[in-house]
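Scrolling down, you'll hit the structures one after another.
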Structure 1
């Protein structure tokens with residue numbers, strides 16, 4: 001177990017129901033006492049590790065996130081020396097999270113940014129669908145509500161759930177999303193997954 005594992009563990013716990021946090025506090029305490037099996041199992045699950053077949057699963061989300069992040073990084077921000085400088089400064093402020101740098105892969109990402117960061121103003125007629133869980137510690141619902149208000153023709157599906165993934169298996173938002181893909185139409189709504 002290393003610092004990267006601990007960071008992954010702490011970030012992952014932000015995505016689980018708060019009532020389960022005592023279990024994870026126990027796992028962290030066990031790791032500090034020398035038994036990191038609980039943290040290792042969670043981190044392997046995050047990384048898509050398949051213990052039966054002994055290989056990593058689909059990590060497409062990692063590459064998709066990198067592609068989006070690097071799209072906004074300017075050429076002067078892409079150099080390895082600039083990345084090292086930013087990480088060193090962040091590490092001085094936080095030894096645990098400082099080294100966690102989303103932009104580091106951009107130094108070697110094969111595609112250059114195509115646009116500069118800028119405000120986005122939508123003036124088209126096509127509807128834009130926003131999806132958000134009601135309790136997401138990383139992207140709060142209020143942010144999606146504000147974005148929906150700013151769009152002239154937006155719809156927000158607020159799924160009563162905890163965490164970041166709105167379209168996971170059996171999500172009440174999935175049929176609305178599928179209908180939107182087929183028809184281009186949706187309206188504001190809240191939904192709760194069936195038990």
Structure 2
């Protein structure tokens with residue numbers, strides 16, 4: 001379940017997120033660094049039961065919402081609607097995160113906080129959001145969403161532009177138009193949070 005606090009407080013913005021991956025002790029092309037090895041994402045499913053939205057993807061077969069193919073947006077950062085979450089478990093980084101929030105805020109059309117990284121990633125894959133960033137997430141929060149965005153034509157990385165999202169828990173996901181400019185903002189404000 002992602003969006004647990006929303007669920008507890010009867011806010012209907014929550015869902016389940018399942019990512020299926022293949023594990024390897026050795027690096028292979030297309031694999032992401034993972035604790036004590038590497039993983040290749042094969043399938044992702046994010047289900048939002050109250051909203052009746054099912055997002056799913058399979059490696060090299062595209063991304064879908066309720067059986068209709070989805071693609072990331074093509075909006076530039078200046079017209080982007082961006083999503084994030086706040087590091088509520090790590091209150092000592094809040095000032096740094098708020099600096100990042102301000103820098104993003106000054107460059108985009110709007111920012112939303114839904115309370116579920118899985119939903120933010122799915123909505124970025126579907127083109128509702130144009131970019132997303134968050135710090136210190138768990139692998140189960142992001143696995144399905146990473147593959148959804150990639151299969152929908154988007155870009156995903158950690159705060160330094162690398163593929164260490166499962167190691168650091170830090171992630172950005174965007175359309176291809178926003179990626180470089182958005183990454184530079186996040187790298188300059190939060191890059192030192194990479195482990």
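One of 1, 2 was used to compute relative contact order in percent (Cα under 8 Å, 6 or more apart), and the result was 17. Which label is that?
The read-out was computed on structure 1.
Could you figure out which one of 1, 2 the value -0.23, -0.62, -1.39 for log10 I(q)/I(0) by the Debye sum over Cα atoms at q = 0.08, 0.13, 0.19 Å⁻¹ was computed from?
2
When distance in nm of label points 7 Å out along Cα→Cβ at positions 97 and 153 is calculated for each of the structures 1, 2, which structure yields the highest value?
1
For structures 1, 2, which has the highest computed value of distance in nm of label points 7 Å out along Cα→Cβ at positions 9 and 121?
Biggest value here belongs to 1.
Please compute distance in nm of label points 7 Å out along Cα→Cβ at positions 1 and 177 for structures 1, 2 and give me the label with the greatest value.
Working: 1: 3.2; 2: 3.8.
Top value of distance in nm of label points 7 Å out along Cα→Cβ at positions 1 and 177 goes to structure 2.
Which one of 1, 2 has helix-only ellipticity at 222 nm (-39500 (n - 2.57) for each DSSP H run of 4 or more, over all residues; to 500), as calculated from the coordinates, equal to -12500?
Working: 1: -12500; 2: -8000.
Only structure 1 yields this read-out.
Every number here is computed from the coordinates shown, using simple stated rules; none is lab data. This is a predicted model, so every value here is computed, not measured. Cβ atoms are built from the backbone, for glycine too; each structure is taken alone.
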